[in-house]
Structure 1
Amino acid sequence: MPIPRRWAAARARAKLYASLRASLAAAGYLEVETPCLVPAPGMEPHITAFEVPFLPEMDVGRPRPLYLHTSPEYAMKRLLADGSGPIFQVCKVFRNGEVSRTHNPEFSMLELYRPEADQEAVMADLERMLAAADRALDGGGFFTRAPYLRLPVREAFLAAAGIDLERCPDAGALGEAARRSGVAARDTDGYDDIFFRVFLERVEPGLGRDRPTYLTEYPASMAALARLKPGHPEVAERFELYAHGLELANGFSELVDGGEQRRRLLAEQEQRRRTGRTVYPLDEAFLEAVGRMPPSGGVAVGLDRLLILFTRAESIEDVLLFPAHAFL
């Protein structure tokens, strides 16, 4: 990256962080720090954590694998369960193997949680925060166009690919619909594999072109750590924020049922086992805390991607002082 552009990106990052912190403090959020080194990373089936061997040199514990966190979610939810109130943090997170125009193995994330709230309250906080950041960075006003558009996943697939997810309850039906739409799908592909292939090829590129867009009502099988929608258990209270075809944030009305959370993590362990990925241990302290959490809303925001948009950069390398190619 040319030197002048490097420092312009660094100054933009400083302005962005200052604006975000000011907005969240004004809204009553407390900034916290949680460990980067953890005994159990996230269990998402398609994310690989960096493993770090712990080799004690004193009489403390035993040698064991630890991991760089892929998200601060587990630790922050333990704080919620202990009565923290609204909290946020700006931190580095780590995901092995992710290098592309919009991915770096080490990247910056804003994560926030608001108790006694749901996804709608968090969306409103996010809109106010991003509008303030847009003004602080002279971003052109795109993120001040509130309220942001809300688009259910089913409607997005119908409009962009002509696929009705309600008529595709399994991998076979979805694969057939994908092939009719011109998207390759093998008979051995799972439902999620086909879903995301259609999504990446047909749906995502058009999201958030005219105004920021929340993609809502994900299929229940993709609920992750979100609760299912009351009265409509076929979808989850999960949203993602898109702008100019770029995913910026992933949020939920949080699941607060410890038994259900354990079942989901065990299912993800099995999925990782079937696909030959490392099977991570369950975080028992997190699972115990889930059942004590108040009803809450939360969201994770990719700060490097926000900077790509605010600075009109071509790639994530343009907003990092030391991108992955500097050491790979």
Structure 2
Amino acid sequence: MARLRGTFVAVMRAAWYERQGPAHEVLQVGEMGAPEPGPGEIRLAVRASGVNPGEVKKRGDTFGQGMPYPRVIPHSDGAGLIDAVGPGVSPERLGERVWCHGAQSYRPFGTAAEFCVVPSEQGISLPDGASFEQGACLGIPGITAHRCVFAAGDVTGKTVLVQGGAGAVGRCAAHLATTSGARVLAVVRSQAQADELRRSSDAEVLIGGDGLAERIRTIAPGGMDHIVEVAFGANIRIDTEVLAPNGSVSVYATDVAEPHVAVWPLVFKNATIHFMGSDDFSPAAKLQAALALNAALEAGWSGLPIAGTFQLDDIAAAHEAVERPSRPGKVVIVP
């Protein structure tokens, strides 16, 4: 194993939970042994850890899956400096600025700590000019957005609807689709969200509510070639109404676990529905998404807005800020 000259870490500060429940009741902050990279792995000195809604839900056992490990350090996304590499990883990576994804996917210990270990391919070079905080926001929302946009193929010249355009995945999806040559309609919930998104996006922004399907059909009479969907249960009726023949829908979240779906209208449109679980995208798809996100940053994309930055000791408050947001944007922890 290779390390940066002069570095040796026996213990680290980290946040973890050993049972599921409300943030202030189950999250702990303290010291534990620092991880060592194994074959094909890198260790990050974490500078920023991104908090995603899915991780808050896992901590609260929203999905009813229980504790996957006796102790969990949360958060899959982060950014920092590579300070050690395991066997099989080039020592030239030492000191590299990277953002990472999947740190707590099928692994117990994520990025809510001073150090974390991930497979080398999940540490992506962070473009010059991009902050660690911005890098920590890319993983789950950015890779999910990329797969949702391109699940049915190239969108050049297509018309794409993004439901939930003010969210992290929605913002990334709208940007990736517009810069790939699609006409994008983004749906948000409020006038404030619409005003803010219009300032930062080339998408055509609509406010949801009464008459949404009719308004969409007026703007795009030919229908939507592809839809990126955040609330499958609430929106599938509207999606079905506005979907073009041979259109497709990418679903990455739902408001209800068992929504009602009118099958025949979708059959008559020869529709395709893709269900997108970010943990289980193929390695090749994740790499393609990561490269596209880096290219967007290098081309001048400002990335995702950050609503709040918290210290590690305030991780419970950070989780609550995700559960009950008071302003748009991502929540980041700085260990």
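Here, each number is a calculation from the coordinates, and none is a lab measurement. All values derive from a computational prediction rather than experimental measurement. Cβ atoms are built from the backbone, for glycine too; each structure is taken alone.
When distance in nm of label points 7 Å out along Cα→Cβ at positions 69 and 285 is computed for each of 1, 2, the one that comes out at 1.0 is 1. Tell me which of 1, 2 gives -8500 when you compute helix-only ellipticity at 222 nm (-39500 (n - 2.57) for each DSSP H run of 4 or more, over all residues; to 500). It must be structure 2, since only it matches. Thinking only about distance in nm of label points 7 Å out along Cα→Cβ at positions 157 and 293, which of 1, 2 has the largest value? For this comparison of distance in nm of label points 7 Å out along Cα→Cβ at positions 157 and 293, the top structure is 2.
Could you tell me which structure in 1, 2 was used to calculate FRET efficiency 1/(1 + (r/R0)^6) of positions 93 and 173 (r between Cβ atoms, R0 = 30 Å, to 0.05) as 0.50?
That value comes from structure 2.
Calculated for structures 1, 2, relative contact order in percent (Cα under 8 Å, 6 or more apart) is largest in 1.
Given that Rg/Rh (Cα atoms, Kirkwood Rh), for residues 61-236 alone, derived from a single structure, equals 1.00, which label among 1, 2 identifies that structure?
Going label by label, the one that fits is 1.
Given a value of 3.9 for distance in nm of label points 7 Å out along Cα→Cβ at positions 205 and 261, calculated from one of 1, 2, which structure does it belong to? Source structure for this number: 1.
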